[in-house]
Structure I
Amino acid sequence: MGTTVTDEQIRQLADTAKPYSVAILSWGPQRYMDGAEATELEHQRRMVSLRADGVIAILCPVVSDTVAGIAIMTVTPEEAKEIMDADPCVQTQMIRCEVHPCHSFPGDTLPA
């Protein structure tokens, strides 16, 4: 199964957990509307900008017919919803977005 983890290690890690928000983006009914390519490019530019500004800690575009992407955001769920509601793909219903509060561990990263 892998590395053995003790109860104490679990408690120590849990003590470091911090609140974040997870935005789950799903393809919406207007995914293929006229002008979709330009709108999606503006969405991508915005998401990368939010990442560069530290609002998005981890950005994961998803290759799927249903899920468009996942973003771990460093703001409250209310702020994350407001930010995502202003997204051009969300506004045009190309993408739907659900925001949920979550916890994670500062310093976690994706492998290089």
Structure II
Amino acid sequence: MREALDGASEVEITVTGRKTGRQISHPVWFVQEEDSVFLVPITGSDSDWYKNVRRTPMIQVASNGTALSTSATPITDADRVHHVVEMFRDKYGADQVEAHYPKRDVAVQVALGESRP
């Protein structure tokens, strides 16, 4: 999975709808640090996909033809969220983060493990 993320600006996540139980996919920006991918919901804790992850903490991340199903861990600690947002600023530019992420109160950590074809 790490190789599939190299050079990618976004990944596609698939989460389970908390009301419908259906699989719902979204393209999202991400940053990678060590053995994890970090996501920031555009509307923070109000984002539907974030609420879905809180209900069912399994997520699929796909990039460049490689997909990984793994656990997702919501991050609510302000210092950790700030660290993730700073990584987003470094990757995408502070102006883009300010423009596209009006509410930055949560993040999500996705553990990278062995990928499946």
Structure III
Amino acid sequence: MSPLTITTRDVDTGPVLEITGDLDHATAPELRQVVDALTLTTGQLLVLDLAGLQFCDSSGISTLLAARSLAIEQGADIALASVPANTARILGIVGLDRVFTIHPDAAAATARRSAAC
């Protein structure tokens, strides 16, 4: 079991949360707390960079959905970046790969958004 680490950085398009470790029943509340503390503005993009994610259970998936709901409520958008294969498989099975915009990495997520602005 790997502890959860969340690093927040701001870029021109909005916040990028780098999520490392296990996102499970025990650690999902940590991500929820960080996300709930964000103040997003209309048109911003919240990127969840999952490059360091080692494990994600249903509690983690629920927290990703909560982050999406928060972004939408605040008039922002959300994207997932560097989704590990095992998590991508789960997202695909439950149809969330059609709900989330998924990018190969955070740079691609923010670059495409910057070009569209």
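Across the set I, II, III, relative contact order in percent (Cα under 8 Å, 6 or more apart) reaches its highest value in structure I. For the read-out distance in nm of label points 7 Å out along Cα→Cβ at positions 45 and 101, a value of 1.7 was computed from one structure; give its label from I, II, III. Source structure: II. For which of the structures I, II, III does the calculation of distance in nm of label points 7 Å out along Cα→Cβ at positions 37 and 53 return 2.8? Considering all the candidates, the number was obtained from I. With respect to distance in nm of label points 7 Å out along Cα→Cβ at positions 13 and 29, the largest value across structures I, II, III is given by I.
Every number here is computed from the coordinates shown, using simple stated rules; none is lab data. Predicted, not measured: the structure shown is a model, and the values here were computed from it. Cβ atoms are built from the backbone, for glycine too; each structure is taken alone.
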